[in-house]
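J.: Got some structures for you, see below.
No lab work stands behind these numbers, since they all come straight from the coordinates. Note that the coordinates shown come from a computational prediction; the quantities given were computed from them, not determined experimentally. Cβ atoms are built from the backbone, for glycine too; each structure is taken alone.
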Structure I
Amino acid sequence: MKKTIAIYFSDPEPMGYPFHKKQYLESYQQIIAEIESHGINVFIVRGDSYIKDGRFGKGWQFIDGKLKESNEEVRADLIFNRDDKNTIPIIHDCKIINQPEFDQLCVDKVKTFESFTDISPKTASIHSYQEYLEQIKEWKMKPEEMMVLKKNFQTEGRGIFIIPIADVKKSLYSDWNNVLVQEFLDSSAGIPHITEGLHDLRVNVINGKAIDSILRVPKKGSYIANIARGGSATPIDLEDVPKEVIKLVYRIDGKVKKYFPAIYAADFIHSDKGYRLLELNSRPGVDHPDWSKTYRKFNDGIINMLVNAVNE
């Protein structure tokens with residue numbers, strides 16, 4: 001009997017995120033076609049359709065380039081979690097990539113910091129504006145100093161502010177629950193031989209192997225390098241990635257081997273304190289030829305990971 005992989009997205013609409021973007025749609029179609037060439041069924045599943053034991057109430061398949069809804073429930077041997085809003089239940093009754101515990105380690109930036117305190121910017125979790133005031137007092141910060149505030153559990157740069165202490169007002173967030181206060185690290189000096197200004201450097205990792213690297217640079221006037229917030233991305237040859245960064249990647253990976261098979265991105269910054277881990281992302285987006293000439297490296301890594309995992 002054919003094995004089945006279910007690729008899960010939180011948006012309930014069949015052509016919702018990420019298929020609303022042409023390049024993502026094309027990339028997923030290519031990835032799915034190659035997985036199916038191995039004799040594996042691939043379904044798209046969405047929203048609150050999960051039942052239990054790898055079963056979803058409904059799903060869709062690409063047939064002749066179009067999404068066609070299944071006439072019966074989908075029974076998955078493997079779930080590939082692409083949920084960008086943390087809406088999927090915590091699943092332990094079916095094989096899933098990534099495992100819930102590892103996914104939470106990446107999604108919960110407090111857990112990431114607590115796991116890698118010595119290579120991360122100083123971070124504290126707060127749940128009210130009053131706690132924020134107490135935290136900056138404890139850290140003895142001055143009004144002119146820069147501060148990073150971000151909503152925990154958010155993705156794609158949502159809820160991030162990098163501003164002077166003097167500009168932080170209670171109205172910045174309508175809800176201060178699950179806000180992170182983080183040390184600002186100045187990356188304006190760049191990375192030798194790679195970039196001269198503000199940046200972050202992403203390394204994509206699949207099953208313990210660094211697959212590729214991307215330099216992300218914020219748009220003019222911004223500190224936030226996320227592409228969804230207007231930043232630009234340039235592929236970087238792994239051979240050009242600083243050895244210090246690669247050492248940190250494998251140090252991180254040594255702590256997460258128990259969660260294999262796994263896919264994640266590690267984002268780094270170069271500052272006057274050296275290279276620091278900004279965050280881990282357990283759902284790095286697929287690549288496309290419009291964005292990178294080496295897009296196949298990462299997409300092929302995803303294909304091999306899923307084919308091997310469902311056949312184990």
Structure II
Amino acid sequence: MPGVLYRFNSAGQWVAPGRDPFATRDALTYGTYRPQAGITAGVANEETLTLWEGDLTTQYAGQVFRNLRVTGRTKIRHDGCKFYYCKLEGGTPSGSSFGTVEAFQSRVTPTEFWDCTIVGSVQNISNTNAIQGRDFTLYRCVLEGAVDGIGAQYANVKVYGSVIRNTRFYSPDPGHSDNRTHNDGIQVHGGSGFIFVGNSIEMGQASPGQHNAAIMLTQDVAATSNVLIDRNWIYSIGTGYCQVGINLSQTGSFGPGAYTGFVTITSNRFSPASTWITGRAGLIDSATKSMATISGNVYDNTGLAALI
């Protein structure tokens with residue numbers, strides 16, 4: 001009997017001809033379950049997607065995209081655009097600092113991505129981020145195949161119920177003094193307003209080799225403030241593949257300097273201490289740690305307090 005092809009409808013339900021819709025993913029509560037690619041996050045059935053060949057550039061504010069497979073780069077140029085159940089592939093990288101989705105411009109109304117898969121489809125050292133920029137929100141997405149999952153810059157990046165995995169490690173890398181890529185699941189380059197809730201972040205899965213951090217915050221483009229890291233699953237896949245789970249650093253063009261506003265790191269679950277090169281779940285500079293709210297963080301295998 002041939003398989004039944006389900007498709008997301010406008011209500012966010014799984015539907016197929018002659019069948020009752022599946023329950024919407026919107027019934028899920030972020031942080032109460034570990035997201036799984038193709039099940040509770042990202043595209044589950046690519047055969048239902050409509051092909052869009054080449055780059056996609058938004059054309060007007062509030063534009064909505066549904067059920068697309070985009071083979072080129074996705075460029076955000078307007079406020080309030082929304083992507084539902086799309087696979088965004090990026091194509092061949094054109095130079096360094098390449099993101100499959102590029103959202104560098106300031107937006108009054110953020111871009112939203114719902115149940116999307118964002119990948120570096122061409123494995124290349126120049127494929128730096130699955131998504132890069134500012135003023136966007138990801139809900140239940142899957143990001144993989146690039147050096148970093150997310151490059152968050154300047155302001156207002158929020159990620160809920162998503163999966164970041166299969167980051168790609170390269171050596172040699174002439175762009176870094178240690179001749180290797182600096183892999184992060186999420187790297188915040190500075191700014192304000194970063195919320196990461198209920199995500200699964202796996203480092204070192206597809207390309208073992210001393211990755212940096214699952215979540216890395218620096219101050220390269222601006223001083224950093226207002227950060228929430230809550231109820232995530234943060235994993236190093238194997239022993240010695242990743243330096244640390246969470247790293248809040250004062251380094252960068254705007255460092256040293258303490259973070260401001262709020263910094264909240266609560267109820268995250270980490271792989272065992274032995275899987276991190278540093279032996280610690282988190283590394284946080286002392287000035288930031290003294291003003292942060294840090295509680296409820298545990299090793300997932302034992303439930304014991306994680307060392308931060």
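J.: Thinking of I, II, which structure, once helix-only ellipticity at 222 nm (-39500 (n - 2.57) for each DSSP H run of 4 or more, over all residues; to 500) is computed, gives back -500?
T.: Answer by label: II.
J.: Still on this structure: Which of I, II yields 13.8 for mean count of other Cβ atoms within 10 Å over residues 25-32, as computed?
T.: II
J.: Turning to a different aspect of this structure: Distance in nm of label points 7 Å out along Cα→Cβ at positions 153 and 257 was computed and gave 1.9; which structure, I, II, did it come from?
T.: It must be structure II, since only it matches.
J.: Who wins on mean projected area of the Cα convex hull in nm², for residues 49-168 alone among I, II, i.e. which is largest?
T.: I
J.: Just checking, which of I, II has the largest value of relative contact order in percent (Cα under 8 Å, 6 or more apart)?
T.: If we compare relative contact order in percent (Cα under 8 Å, 6 or more apart) over I, II, the biggest value is for I.
J.: If mean count of other Cβ atoms within 10 Å over residues 81-88 is calculated from each of I, II, which structure is the one that comes out at 23.2?
T.: Structure II accounts for this read-out.
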